[in-house]
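Take a look at the structures listed below.
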Structure 1
């Protein structure tokens, strides 16, 4: 049996670089030689505090790109040697939501790099030399897109979906709460879509400065009464839209205060705690809150933005590290003095 290098998760803050058996594609599957894999914020959350979404032993990595190196029986649309990325949503295709095209809401879905589904099926991810996935999940890369860019098409699709959510209109004044990778990508899309004014908020000055580099017009530090400052910037009216790309519960209440009457709030950050809301703030001011969860087909649209140069990942990718460094990188990323935004792991 052939072997490969991989980084295996064994539980809370226990990530190990190991030699493991190389996977073999089953019927309808392809094997991909991974070139680049990105560390997602959800990976870090599972690393800090494991859940039934990451039952060990498990290879993380749902944001990656590489070359097709082996075809399973019955594969007809994907060819050997193709440069590809992967949509990690392994939907069933048969349920109510799948038939409506809402594959992100499929209750039977599995996910690359996670243990999801009724039976908690293990689906190893791309933090290894090789990974096998169903043919329907594979997305060929256009020539203009590099492996590193291809590894970020998944979060770029998440950001694209969130930016459009709720019917974005040109000229809007928008607050992006959180200058992490998703927030910074959203800022770039807002700029490309024709937002009138973009305000970025965070507690880390360096990240907000990158937000300005990505297209934001103004930065406001959350530590300095961000609600009051944003109301002041809008003559007391509030902004047209608030996109929450942070996982902090208080951001929801702040968003209600800073959005104008009749405005929209888009929640893409995964907040895992209860939040107290007065319904009169929504009904009496006609505020709409939209949930934006992952995406459906937007990875292809995101690739077009990358290929055209309208979206630039360079300000967001702060480090590129080799696979064997990954356990150390995870420890660095959860430390209180971490300055990284997005780290890409290379497997060569």
Structure 2
């Protein structure tokens, strides 16, 4: 059996969201060495060195052109090149046009349906039209929560069996860096509340900053980790708007090796998103012993289980009250940390990869 995979999201330097998902699955797939199962990873550019090395049964296929790659370059190659894959997997919303190979796609969430005003016009057009085409033509759709599954089935009028929930894993726990880097590298020298995520409207960061401006402890800092996504201008101006410029730090993208000391050093982690396909940072925070506050909407209760405090993401006062509660209640902090270590154990990339391969093999067999 030959499994084709679109590896482009995994082949970027700064991996977030879908990039992390795609990379983690490739790493796990590469561990499988059954002689009757071979993988061909399709790319626009040469594989980065962190991708698994080529070997028997694991090959990279670099094809062009880079522009309109999924619409033209990829499907043309699938038609012309032999042997063809028995199944083609793309860990994104976008399947190749007119593919001669049965296709499986992944759809993380339908945030662009729920919050179209939070997307740039050109992105929204692509998400709406191409996702609809891909969802209706894919043999199976993988998603990462029951919440997203229900959205996909309703939006695209699909049968239940077409959409499969496979929970993602989390990165292996890393050794905690020396805590001195908090001050020396990032300039953090006080207690702090942490947010990790791309700066874009759906993450609800502006309300978080407003809520933070109202907390009782005026010596605590809010640390915001994440690269700039889109429509982030109001987020960047919010600290001045709410008079907390001197207590809010934007760190931009932070390398994976430094995240553990940020999670481990924070008084609490807050992810007040309006909508999430899953919310991996919730589990990452729990992994490093950081108590979590997150939203009571979409898939976030699936990620957090009974190990988080939940807020109404549109209620600024509710967010403020929960932050105040965690900053002042050490007993509650310890309870959430203990529950978090148990919640994290439910999720692994090995399990996610095994379940994904099972779906790919089912589609290839048909």
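Values quoted throughout were computed directly from the atomic coordinates according to the rules given, and no laboratory measurement underlies them. Treat the numbers as computed from the prediction; the structure is a model and nothing was measured. Cβ atoms are built from the backbone, for glycine too; each structure is taken alone.
Quick notes
- Looking across 1, 2, the calculation of percent of Cα pairs over 14 Å apart, for residues 133-172 alone that yields 43 traces back to 2.
- Of the structures 1, 2, the one that -7500 was derived from, the read-out being helix-only ellipticity at 222 nm (-39500 (n - 2.57) for each DSSP H run of 4 or more, over all residues; to 500): 1
- When mean count of other Cβ atoms within 10 Å over residues 5-12 is calculated for each of structures 1, 2, structure 2 gives the greatest result.
- Label whose coordinates, when mean count of other Cβ atoms within 10 Å over residues 181-188 is calculated, return 15.2 (choices 1, 2): 2
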